[in-house]
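These notes open a run of structures that come right after.
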Structure 1
Amino acid sequence: MCGIVGVTGNNDATNILLDGLQQLEYRGYDSAGIYVNDQNGKDFLVKEKGRISDLRAEVGSEVKGSTGIGHTRWATHGVPSKVNAHPHVSANGRFFLVHNGVIGNFAQLRDEYLQDVTLVSSTDTEVIVQLIGKFSDEGLDTEAAFKKVLGLVDESSSYSFLLMDKEEPDTLFVAKNKSPLLIGVGDGFNVVCSDAIAMLSQTHDFIELVDGEIVIVKPDSITIKDPEGNVINREPFHVDTDPAAAQKGAYPYYMLKEIDEQPGVMRNLVQHYVAEDGSINIDKELLDALEAADRLYIVAAGTSYHAGLVGKELFEKLANIPTEVHVASEFAYNPPLLSERPFFIFLTQSGETADSRQVLTQVNAQGYPSLTITNVQNSTLDREATYTLLLYAGPEIAVASTKAYTAQIALEAILVKAYGEAKNIDKVKEFDVAAELTKVANGMQELVDEKGTVEKIAKDMLATTRNAFYIGRGIDYDVAQEAALKLKEVSYIQTEGFASGELKHGTIALIEEGTPVVAVITDPKTATHTRSNAQEVLARGANVLFIASRDVAQEGDQVVLPEVTPLLSPLLAIIPAQLLAYYASIQRGYDVDKPRNLAKSVTVE
């Protein structure tokens, strides 16, 4: 997810912006830029493709000011480039804009209003700043022009806007819809950021914004207006100053922060493993070893095991290679009959999982090739496996894994793409993994931005229950198992994930009046069957929540997922399940980051 920073009223604006962008690097990005104004007629726009360090190298000593805006961009509309980087500038050279989100009707707005304007970028963002410039040229003041453009953007769009006007160089114009943005209250100055962590070096007091509001930020004032223009007074909240809280930024718990980080994790993986020409950056020796195998054995525990179940679907359905998934603790003492040329894949967040290491030790003793997919470089399974692929998900602190699970599935998809292309498999050639994971990232962002809906569902369904069930078929059954684990881990609700077709073979005896059942429906082939199974539990008094992909959703489904390719649907279906677990735990008064009896890294068999 892109990052936004802004400051007004501080003569160190350049460094504040650059340092703030540095703090937002975890989100994933491919270009960055700043605009700074010194209030005395001088202003500076600096943009660069690549990392913040590349941008810093372009910022000369003369780039100074007291007001400015900055941005890290992950390409959606238009390739990563200096031209497409933010901030964007209006044709009249007066307005500068940074933007997080996606404008759904940008093409229609461009065609209707900007036929006489030459656009210099391929972004949806530039359309917005050009519209503001156009309406200003027609006589509207900046706030009115900004408000008019917001009214033209369709409601399905997501945005956080931060706008500067050269003729009002001490003022920041702010608005948001579905995309987070905060105002930070400083001592004689104010800041704007998409995540409090970006500005904790400047302030610990922040004002949260509501969709549809317009905010005028000056060095000595913050004016919040609702859509009707009424001024709203809202007190800031304080972010605790202890080091652990600072690491969480403005989040109350690591788990919620890590759920929200998942769109950025998807983009980080694409950035690390997919080249600009679409080729996959995975070592040829690893691919040669995979090609030589006649069967894959995925070995893992807990959440990583569930990621392996999805990986099996990817490897078999796309790459045509038989794949088995094994619980590490079972495999270590009861190994299956192996094929002639096995290849082992170990999934582990920490790289220290004792059960998996026990298997790896046996694998190494027999001379079989192995791959560790882990989040921790230089961990034991990283060092001891033949090959390693890193998740680049950033530290995962909460005991209940969220972003490592989705990162493992995404990296499995990238690996399948590389393997399938090496094997010249037509189905894989048609699988544009970078584009698909970008769609996933955007879909994840939609879901985490609507977390209030899931919070209410959790309160209605799970506040007092002692048990719950997830059901699904095929790949949805894989999701059901992970979703059930999440809920039981942090809320202590006894939860099981079942293949929905198995309900009649015993499980339905556990259904009572009010029993929560979550039906996961993303596969068109099995959607009607799972709905039929849901009707069976409804008839026995169950309280059913439907989580369905848009293409198979029906009226009344409570959670509708954005559309992605079916084999990657678990990456979206798990988001509401993670949030349900989080809110169920919070509503019951538990420490969601430190569930009882559990540890982050399981180092004992």
Structure 2
Amino acid sequence: MILQALNEHYWHLLEERESGVAPPGYSLVEISFVIVLSVTGELLDMYKVEQGELVPEHKKRSGKNPPPYFLCDKILYSLGVGKDKTEGQKRYEQYREYNLKLLQNVACIEGKAVSAFLNSWNSLLWDAHPIIMHYQKEFDKPANYNTVYKIDGHSGYVHNHSEIASQWMEEQSKNEDQVELRAQCLVTGEYESIAKTHDVAIKGAGGQPAGTALVSFQIESFRSYGKTQSFNAPVSKKAAFAYGTALNYLIASDTNRVRLADTTMVFWADKKGGKTEEIVLAWSLDPVIIDSASDDEKRRIDPSAARQAKTILERAKSGLPVDDATFNPETRCYLLGIAPNAARLSVRFWQISNFGDVLEKIAQHYKDMEIAGIERLGGMISPWRTLKAIAVQEDARNIPPLLSGQFLKTILSGHMYPQTVYNLALNRWRSGGEHRGVSLVSRAAIIKAFLIRKYRVQGQAEKEAMITVSLNENNTNTAYQLGRLFSLLEKVQKDALADINATISDRYFGAASATPGTVFPLLLRLSRHHIAKAKYGNVIDRKVQDVMNRLDSFPAHLNIEDQGQFILGYYHQNQANYAKNDSNEVEKEG
């Protein structure tokens, strides 16, 4: 089903000219240099470009003797430029032989000029040529510089000339006739030429720089009925090219993919012209603060589209209809999560839904994540920022493998969040770390979201109602009230001791949240001194007494669920301690 959906999307993209997707026999490749030749094949100039260009197909190549490409290749092949001249000469000779063979029947000026150049160029003396020497420092660095040809005084690149393009397609037809097997394609159902290997390398999703494979058979144990490589699961050459090209397009697109640690999720509409729905989904999974990022050149989505996406998501969060004529919630969408695994891609999840349902699930996620203080983060915390906040040292590289895919899947499906996310949030809260401040908001938000979703899924409506965005003094959970108490004791300590180096949170938070019975009697004895010394100690004392009246005892242990409740109570009370209304109350009562 995955390959089928990607194959269909390829043909939709091909009908949309602005997509720039490569037609059969071609690849979209990043070009670094243009080689300018005279009509007699003399090297006149070279200049740098940074652009994507449709060129004769670049199939995946590997092994000790990788084959060259036609009229567009790395500079090691097209000029022999490299640190190892022997290697450069070998690759250039391969490239020259292959290209001369394809150009031998071409009569146009462009084809004859390139042939003359290939026959005259000395790949061993490239570093003596003044034009090449101009870029020599760049060529000393390891880089994948692709080159194309242009004839001085002629428009366009050589590979785009009609006669040369016809020659290339004729060569492709010859290759089609030299097939090892014709069978029914599992993707299209048609009897066609079957691909022995799927040659379109998938790039941009991690793994090897040269690209990875989504489908491959290379180990003998995977063979069945004597069939080798991809003949085990027959996919036509046309379909293999189509799904690979479509997947590369989606990965490279700014509005059709989001990345979360090692997982790349691509998504697309099951129709032509579904950009509005795709943009809304892209922004919803990776929201930006529009006003503060208005001059950010690296922003993925333009400001007007981002504002539209934000409006649609806010309406969905409020349970209102989308009310946007350009967004069709009934449009079917495909969501594919992939991650690198050695030389291949692993499928983390695959989901078929419609944009309205997916947007509703994402809106519910953000609603579950709402918590006091989140306005400092723009009102929403993206999934990527959430996982980063609970990773060790807040380094995305420390996010556990598989977790990013699991987290995305639960957001999109509305199921319970992974237990690992909750456990990491608890651990990071207890250990603190170098990056406190707004990261605490993210950690508290995921604890709150996990608990409220757990109670909802388990049908515990009373418990779910107790989990609120801000302080809930009437929350009957003992651990929540203990968290509130700990926050108040810390507050009065800070008020009493202005130059304190370590608060009770730094010393006792872990023990208080896990074994309150051993810690709170000590903390309450210490608090009497702090209350007497603090300027508004009597106000805090009344609040402490109010919390104490809601407690029957100090439990010996708190289970992992109650530890989250403790943190939530502590966080909520902290927010209330420093709210403007609270400080006004302190002044009045003092």
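Quick note: the coordinates plus some simple rules give every number you see, no bench work behind them. Just so you know, these numbers come straight off a predicted model, no measurement behind them. Cβ atoms are built from the backbone, for glycine too; each structure is taken alone.
Just a few scattered comments:
- Computed -15000 for helix-only ellipticity at 222 nm (-39500 (n - 2.57) for each DSSP H run of 4 or more, over all residues; to 500) - originating structure among 1, 2: 2
- Given 20, 50, 27, 3 for P(r) over Cα pairs in 20 Å bins from 0, in percent, calculated: source structure among 1, 2: 1
- Highest-scoring label, criterion being FRET efficiency 1/(1 + (r/R0)^6) of positions 315 and 483 (r between Cβ atoms, R0 = 35 Å, to 0.05), among 1, 2: 1
- If distance in nm of label points 7 Å out along Cα→Cβ at positions 91 and 571 is computed and equals 3.8, the structure in 1, 2: 1
- Here distance in nm of label points 7 Å out along Cα→Cβ at positions 19 and 387 was derived from just one of the structures 1, 2, and that gives 4.3; the source is 1.
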